[in-house]
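Engineer: Structures for review follow.
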Structure I
Amino acid sequence: MRSTPKYLHAFLTLCLIPGTILFAETHVIVDDGQPRAVVVVADNPSPTARYAASEFIHHVELATGVALPVVAESDVPHEPPGRIVIGLTESSHALGIDPADLGPDTFVLRRVDDSIFVFGNEDRTKDPLDERNAASGTLFGVYELLERTLGVRWLWPGELGTFVPPTDSLAIGELDETVNPALRFRRFRWNRVEEALGWRGASREPGWIERDHDLRYPEELERIAFSPEGLRRHGRDLVVFLRRHRLGYSEPKPQVGHYFGGWGERYGDEHPDWFMLSQDGERGPPPGAGDFQIRHVAMCVSNPELHRYIVEEAWDGGDILRLGEADTARYCHCENCLSWDGPQPGDAAGRIISDRYARFWKTIRELAVERNPDVLVTTFLYVNYFPHPLTDIRLNENVYGEFTPWSRFMVWYPTTEEQREWQRQQWLGWAKTGITMAYRPNHTKTGYVLPHVNTWQGGEFIRFAYDHGMIGIDYDDLSGQWAVKGPEHYMYLRLLVDPAQSIESIRREYFSGFGPAAKHVERYFDYWEDHNHRLQEDGLWHDIRFNPRYAPRQYPPDVFPPAEAMLEDAMAAAREDPSPEFARRVAFLQTGLEHGKLSVRFIRKLVDEHPDARNALQELVHFRREHESLHISSYVNAARGELRYFGDEIDALFQDADGESR
């Protein structure tokens, strides 16, 4: 599926009219602070239509100060004459468009005389905020209308992150579009927060988000991250925010995963020949292997007996046949598997085994179609088989691969042009085989709670991949460091809904939320982007999301004062505007930078075993709790990294002299 050209009429036929008609005859919604239209919903609206109407009314009121009345279709008054008809109604049905003919998450925007129609297919059993609800066209149409007509921008979760330019008047011009999602699925994982909230796997019928779920929030995490109430508030605001950016599954994402993880434990003793042959001539995990290596032993993918077992026994004959390798860079060295590899390039840093895996997937599918002609084979394009095949092997669209840079092929932005070009060539090489491809990156895990920000390179690759067949994106994961990585987070979210949008236009959108301070804020984030380029060029960049101990070296005390001065300039400019919102947003950035400084200070004292480490931890935790309602940071993600590498040391700092926890 490809998108209907989304902005074909965007700025020609639908426009914000601040008191003056700019183009053709327009439909006036608000005129000089007075309502000139009502919002119309069905007599028994679906939860999606009801929520979409409330979102439209809320944002129009933020812009104009006018709360548009909402009425049932059978109670529409004669005055005012204007109608914003949201959701499926008798009048929308009269337009002759059958909702059943609309695709998942597709929406219609149409003006007929004095009525504006916004509708898509709807499912009454699902919560409008559930990303798995693919009948969200009505809601997505409202968000599209708000962006176009009012210039609404959702910069980060919460009220402060909602930027709505003020206006006294609002009118809509000619409008007739049917808009399909550009990507079949648009996912940004935030599993750690969901897990802490107890939301993973929770039923999500209407009203789901308003209920208090039982937290699954370990004590050691809670004491350095959010309070329980702060966590709930953070989660609820995040759900609303991500839905406004239209994240979700318009079509189900094919299941992939590391399917063979755990096979060594289940089948290793009985069928050792199914598993990799090490260079030392032993099958399976190496002698003395730990639990991880036993669970993540690679397969002997050229073994015909393994092929038959997968197709005849392990697979249920359904439409999905998962062949994702165990999560390992190790591989089989048997003669048959090595013979399946392509001729190795002389400059390869390690063996490239993509051809053997491509042949494995092809062989399995050819056997599987005898049971199910429609079967889709799914896999990661990962570690040693991330580079494209070295031969001209042909697959087809019934093999689905998720392009996953990792291991020695990982891309941590910023990076060199040579590395970016190499990554583009790998995408093109896999696309040449004929497979269906999605993008499954990990690079957004970087940066800990610090301004390791990239607003160009990662976004340009998304645009490239979209131009070359990408059907969806599944990011792992959303670090949620809104006050230090805001432009980067915003860039990715905007590209998920419109992968063709230019990076420059997205940057302008984000910085416009700071009003007269926009140029200063842009200079501030460019300062950090330049700093991170230098880290990469000097070989000082390590993934401090996984291990915060590198943070003091990469962000020493002397890098902060220039950035703080830039934010002071931004604050001075913001205060020139009579509206306080721009100064509050600059203060949001200042708070995020202070949180980063306190975190680095604590990590430095912890690593140095400084006697003041306990005070540094107390100061950091106090700061987090004091500002937890602002969404400057996903403290859950930050704290998990801290506990992963310093759990024992942090626990010791919470102990009294008598060894009692406090």
Structure II
Amino acid sequence: MLPVLSKAVRDVEQAVQRSRVRPSTRSTFQAAALLVREERARIQKDDLSDGRRNEQLKRLDGVATALARTAARDGSLLALLTDEAEVTHETRALLREMREAAGMEAAPEPVEAAKSKSGTTSAPAAERRVVPQSVISRQLANPFLEPDFSAPPPAPKPRLLATWELLGPLLRAFEQASGGASSCMRLPEPTSLKAAAGRELMPHQAEVVAAAAAGHRTFLLADEPGLGKTAQALLAAEAANAYPLLVVVPNVVKTNWAREVGLWTPNRTATVVHGDGHGVDGFSDIVVVNYDVLDRHAGWLATFGFRGMVVDEAHFIKNKSSQRSRHVLELSERIRSRTVRPLLMALTGTPLINDIEDFLAIWEFLGWIDEDDPSPELMAALERNGLTPSEFDFYPAARQAVIDLGIVRRRKVDVAADIPARRIADLPVELDGALGRSIRDAERVLARRLVKRYESALEARDPGVVHTGIDRELVRKVAAWERQDTDEKNDGENVFSMMRRIGQAKAVLAADYAAQLARNVGKVVFFAKHVDVMDAAEQTFAQRGIGYASIRGDQTPRVRQQSIDAFVKDPDVAVVVCSLTAAGVGLNLQVASNVVLAELSWTYAEQTQAIDRVHRIGQDQPVTAWRIIAAQTIDARIAELIDDKAGLAARALDGSDEEISSSVDVQLEALVSLLTDALEAR
């Protein structure tokens, strides 16, 4: 193929030099570019010696460099390298001719979009694909992906197990495992608990990072929620230098992933894909995309050149026939085809939801199996055991062989000494759609009203005087006047109405996250302030098939106790939806160790009282409270203010919180912050 490609490149070079770039020239260029990538993948897969493989790849890279140099002289050729470029009939004909000239078998024709009798295109060809402009800029800046000259050791051909069907026995090996059998690979002792950002890791987190640093590249990280899987994945990518890194997540946590990048790997940049990706930075180290828009972006993601991929809540891909599962598996296969040892991580607290076969999609994503057989690495491990599925000892040995590929499972109770007895974890969420826009618009309206009031007060106090700085004392007075007017008039947009609307916008997102927790680790306590937020959450749980109980202020004592008993005693009731005011005190719900705070309290005391329904005598696991916060809104300001007031709280002997400050202080400080930011932005 190399002589054929060299001739094609020379023809294109001569045409560009003579300024005679015709359609036939563009077809030749496109065919050569496609064959360069195809040939690189073939060379990497062929059973060649390291020296021979490297020699061929270097020669091929020379051809690619010549193509890139030629394309730089004529910008019209660069457009043919994008994923959206149409492969014309002329290009396909040239591909056939060039393969035949190289003595290769003709490749199958690309499957065209199937059309029905009505002329419409069927799925998945009808998917609306987009390519962000920033990604096109990156592709044009680097039209040829950097080749990977490393090579895996040649896998021995199976002998003992060559004729056996093995996926079924591998699943049975896990299905038949005794309750005490370990589900965690052997992990190295970490040499340090310090992360690059100066933050400190817990010992169990540092073990996974040490494994990645030692060269391990595939992980099914199945730690329980609350044990820091996000930090482990990001630091493992740093240790493996697996950039650019693709992260596929549920919508509710994608903003949090970008935040965690800043916390754990501040030297790396992250971009989050929203909608059609207009705000995507194609030059970022980490691309975060949610399952819901993956179909729109699968085209450019497949050609981006990722060297690592993380799938969060990986049980989302258990149904291999679903669209999102197909996209995830295809992206993983593309990454493995061009990078010999990419970092692949599947994160989930519950790899099995309904059936033992839920494992298969995750194993395939990690490259441990293909559609029908174990990977060469897994097959080699099974062969070394010298056993077949007809022997009883095959099953524990096979299970261990899979675990050694990278299954990591730790429970809270296993690492209780590593984690605090009670902690609050903030989960920022992005408010999309019309409701999110209306909330941000309302916040701007309130800020403008405060600024106008401040300017009027300045003018009344000092007529004709030009002020250059911000009068902090007047800012506090204006905020106090606004706060007093809110109490007296209770009309128009104010801090209370905005917080309620934010709670309504967060309701489904918070309920979705609580449902994930319930599936992963069992019972969850869900707190909200407003009835409409509780109603929306309960409707979401019903739609997700999650059993729930409800504790509200309008319940009789008998109904209230029935709800408590159902949550505590009934294994099918996974969530209890509680009113912050009605259920924040006097309840013992330590059957759960996870709390979701869908709406923020106005005081630290109220928040603490809610968490203490779970964190109390009789609780034998560390407690995590997940605080759902609307990013880029006043919600985030109030969360910070509540945390600042935490230092003023005094613990009374009876276990309640007696605050030096009140809820009025937090509301006032929120208005001060809003007005100050608006004045500084002028």
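Throughout, read-outs are computed from the coordinates displayed, never taken from laboratory work. In this text the structure is predicted, and so the values were computed from the model without any measurement. Cβ atoms are built from the backbone, for glycine too; each structure is taken alone.
Engineer: Assuming 11.6 is mean count of other Cβ atoms within 10 Å over residues 93-100 as calculated from a single structure, say which of I, II it is. Walk me through the numbers before you get to the answer.
Structural biologist: Working: I: 11.6; II: 16.5.
Comparing all candidates, it corresponds to I.
Engineer: Separate question: In terms of distance in nm of label points 7 Å out along Cα→Cβ at positions 213 and 573, which of structures I, II is highest? Let's see the in-between values first.
Structural biologist: Values: I: 4.1; II: 4.8.
When distance in nm of label points 7 Å out along Cα→Cβ at positions 213 and 573 is computed for each of I, II, structure II gives the biggest number.
Engineer: Supply the structure label, taken from I, II, corresponding to helix-only ellipticity at 222 nm (-39500 (n - 2.57) for each DSSP H run of 4 or more, over all residues; to 500) with the calculated value -11500. Write out the running numbers ahead of the final one.
Structural biologist: Numbers: I: -11500; II: -15500.
Matching structure: I.
Engineer: Let me ask another. Work out the source of 0.99 here, i.e. which of I, II gives that when Rg/Rh (Cα atoms, Kirkwood Rh) is computed. Mind showing how you got there, number by number?
Structural biologist: Working: I: 0.99; II: 1.03.
This figure was derived from I.
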